[in-house]
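Participant: The following blocks contain the structures, represented as structure tokens.
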Structure P
Amino acid sequence: MSSWNAPEVAKRIAESLSDRTEALGLATRLVRADSYVTRELKDEQLLYIVMSTQGEGEPPDDSRSFVEFLLGRRAPKLPQLKYAVLGLGDSSYPLFCGVTQNIDARLAELGAERLHEVGCADLDIETVALPWQDKAIIQAQKVLKQNEAPVASVTPLHPKPAKVSRDQPFMAELVLNQAITARDSGKDIRHIEISLEGSHLNYQAGDALGVWPTQAPALVDAVINSLNLNASEAVEVNGISRTLKEWLSHHRELTLLTKPFLLAHAQLADSAELKKQISAIESLKQLLDTRQLVDILKQYPAQWGATALVNALRPLAPRLYSIASSPSAVDAEVHLTLANVEYEHEKESRWGCASHFLSHLNEGDKLPIFIEENTRFRLPADSSRDVIMIGPGTGVAPFRAFVQERSAQAADGRNWLFFGNPHFSSDFLYQTEWQRALKDGDLHRLDL
């Protein structure tokens, strides 16, 4: 599970920017980093880089060669180049958008002219990405000396229904929520089935399902009570007014901390101890990995107002889960394999936001979903190719989809699965399915 598929989001932003510049009559090229011919860099006049980051602010795999070239000694001087950089990252990691800031600094060091400051987009992508794109368009028109072309306004006679997306999710019905670990297991792993009927959604094996979770009422109340705030107080942000409880329940992260919030809280609490922990990478990482918002509020008291708190917290982001089914096998459904994250801290219950939300849904409940394509994670087009799959724990989810799809294709290639979990008797996920697949010849080898 993850909060987003950053490489795919970066691709969509770059495509959007390319479409907008072409609509204005500007000559542009859209190139993926691993397809870019680096010797052409010295001749470029205008360069916009949109790059996702992973882990501790590192580049995605398909951008590593380009980044190594740019940061290395073979990079040319670029006095003729004008540029801007947009990074996509996650501020719950200590080195937020690290590589994109390094790229921005390196281009300036090589003599290129920075058109505007590097954009660092957190999970609330649009708040940074859209203004960055708008500035990029204006600068492109100036640099390429083109005037804005008039755009015709066309009203369709039969408007199409709004397409389901991250920002316009479909309210789907949950049809099954079933534990697939034994009662004596130390884990709570669930198999979840969701109906796609009426959604017009399509997906492939390898894609992910986006889920917009709701924060647990008990956690929302704990945050509000720890600050002695009024849950019904109206809070306005960017022209939108909601009660504090609604903001915290549906629109703000409560289980994930970020460095910007910790810095603001340390200043407000006037805590030298917290400031010291934030200043060191290792202690900051431990805070981000092991503490939630309510823990910080209790350990380092501070007087937050409702509006200030909502503005300081990161907007709630959808969670992405690898899809555990093939549409060729389950028709208008999508399946997930979910690990319910729940533990104790200081004798109080803590949990993961989305896993808690999903694991407590009942059959017939509705949940907001969308499909996140993952074009980098696909079965080979040639079905005669052999496939090796390594999926410990819930990481086996997409390979359940792969085996189902290979079975539906009557693929000639062999399928070999490696699966691992602590206990054979209680944690062997989908055991009967794998045994049936071995018997039917859909799985040729299973290593545990």
Structure Q
Amino acid sequence: MSTILEGRPRTASARLPRPVPRGAAPGGAVVRGALVVGCLLVVAFWWSGTPAAAGATPGGAATGAGELAGLLAAFLVCAQLLLIGRVPWFERAVGFDRLVAWHRSLGTSVVLLVLTHVALMVVGGALLDRQTPWGEAVSILTTQPEMVSAFVGTGLFVLVGATSARLARRVLSYEAWFVVHLSVYVGIYLTFGHQIAAGAHFVADPVARAVWTALYLATAAALLTWRVLVPLLAHRRMLLRVEHVVPEAPGVVSVWLQGRAVDELEARGGQFVLLRFLVRGHLTTAHPYSLSMVPTAHRLRVTVAALGDHSADVARLRTGTRVLVEGPFGRFTADAARGHRSLLVAGGAGIGPIRALAQELVARGHDVVVVHRAHDVAGLALGRELTGVPGLRYLALPGRRAQLGYDPLDREHLAAAVPDIAGRDVFVCGPESMTAAVVDVARALGVPRRAIHHEELSLA
């Protein structure tokens, strides 16, 4: 067992990363602005290549609008991929949780634009050719180049969009969702040929074809660089392997990883990494796991709760299993603190990042209070590491609300436990419902919105 002050095996000391000044990273406004500018350039490109007479008839207007919808969808799918392409600048500027949220929103927009493109092209063509929409659809499918592949690609886009809906994500396991999600790359490949071979704005314009192709190649290069090449190079440098797996609580284990120059990740308390264990059953997916201590020169640790098939299997990993790591990611760090007093609220698997964050805040000399919720005493994973630490007050709150007869995190009880909460930064990590409740209580107790910090850990 280690305490938060030790926070690491005695064989190596942790090197805390240098603080990043607030405001040093560009905000999300820059990324949003780039997306808007890109869309405006696509509209300008469409406008310059569309004959003025196209809007003279309903069929021509519908076809022109359909072409615009297709171009915007084709541009936004590249932006969508770049947002979750592990590009460091995007992650530092926006934060990984917001990038994932924007990726989801853009995914919905892309699917709707693709369907709009198909519908308008069919309806517009039917009006121009004076035949039924069904007859026009068959004609387009059988006469236009690369149309069958585009049809299959469109179907894959719709499938991915449907399985990314909130209801579907609740039903599907992460592993099943991930496999389906991978098919979007096949869909992009199948529809790209149709864009170049049949797109009215590309057929007769070699410069436009070259620029559009360069956009897709640059996107592919970014994905291969940051999602494949960089993790492989990091693995070659660090040679991370599972050192041992330690049970922390029922359904919760800590996985210790050992390697070389691990502290060169410059990971911060509160951040997470994507781990791909190179063993059967884990090879195909990289899962996000929060660090539960600041990495040392040779070790890092993640604490995992058995919330799905993959996380449950983590407990059975063997010593020596090789690991690919991506990251670190996230802005749920000590740099977000606006003062030198902090309240950290953890529930469930959220104790991992809270423990690591507490380590860094204590090392900076902050006054830290950790509130730890669990269903029972046995569920207080890592709690022993937080007790008896100078500068840190640890409040364990075990017990189900039905058994206690009250909610330990409601306004009355949280105010009694932490009377000076209004003057503290509040960091909260745990189940979505608990996080939302704590945020509401903190606001009601006078904590400014800018002093409340939480971050979603999900790729789905």
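Nothing in this text is a laboratory measurement; each read-out follows from the coordinates by a stated rule. Quantities reported herein were computed from a predicted structural model and do not represent experimental measurements. Cβ atoms are built from the backbone, for glycine too; each structure is taken alone.
Participant: With mean count of other Cβ atoms within 10 Å over residues 86-93 derived from the coordinates and found to be 17.5, which of P, Q does the value describe? Walk me through the intermediate numbers first.
Facilitator: Values: P: 23.6; Q: 17.5.
Answer by label: Q.
Participant: Another question, then. For helix-only ellipticity at 222 nm (-39500 (n - 2.57) for each DSSP H run of 4 or more, over all residues; to 500), the calculated result is -15500, so let me know which of P, Q that is.
Facilitator: Values: P: -10000; Q: -15500.
Among P, Q, the structure yielding -15500 for helix-only ellipticity at 222 nm (-39500 (n - 2.57) for each DSSP H run of 4 or more, over all residues; to 500) is Q.
Participant: Given a value of 1.3 for distance in nm of label points 7 Å out along Cα→Cβ at positions 366 and 438, calculated from one of P, Q, which structure does it belong to? Before the final figure, lay out each step's value.
Facilitator: Values: P: 4.4; Q: 1.3.
Derived from the structure labelled Q.
Participant: Which structure, out of P, Q, was distance in nm of label points 7 Å out along Cα→Cβ at positions 342 and 406 calculated from, if the result is 2.9? Don't skip to the end; give the middle numbers.
Facilitator: Values: P: 3.5; Q: 2.9.
This value belongs to structure Q.
Participant: Give the label, chosen from P, Q, of the structure having the highest value of mean projected area of the Cα convex hull in nm². Can you show the working numbers first?
Facilitator: Numbers: P: 26.0; Q: 24.8.
Top value of mean projected area of the Cα convex hull in nm² goes to structure P.
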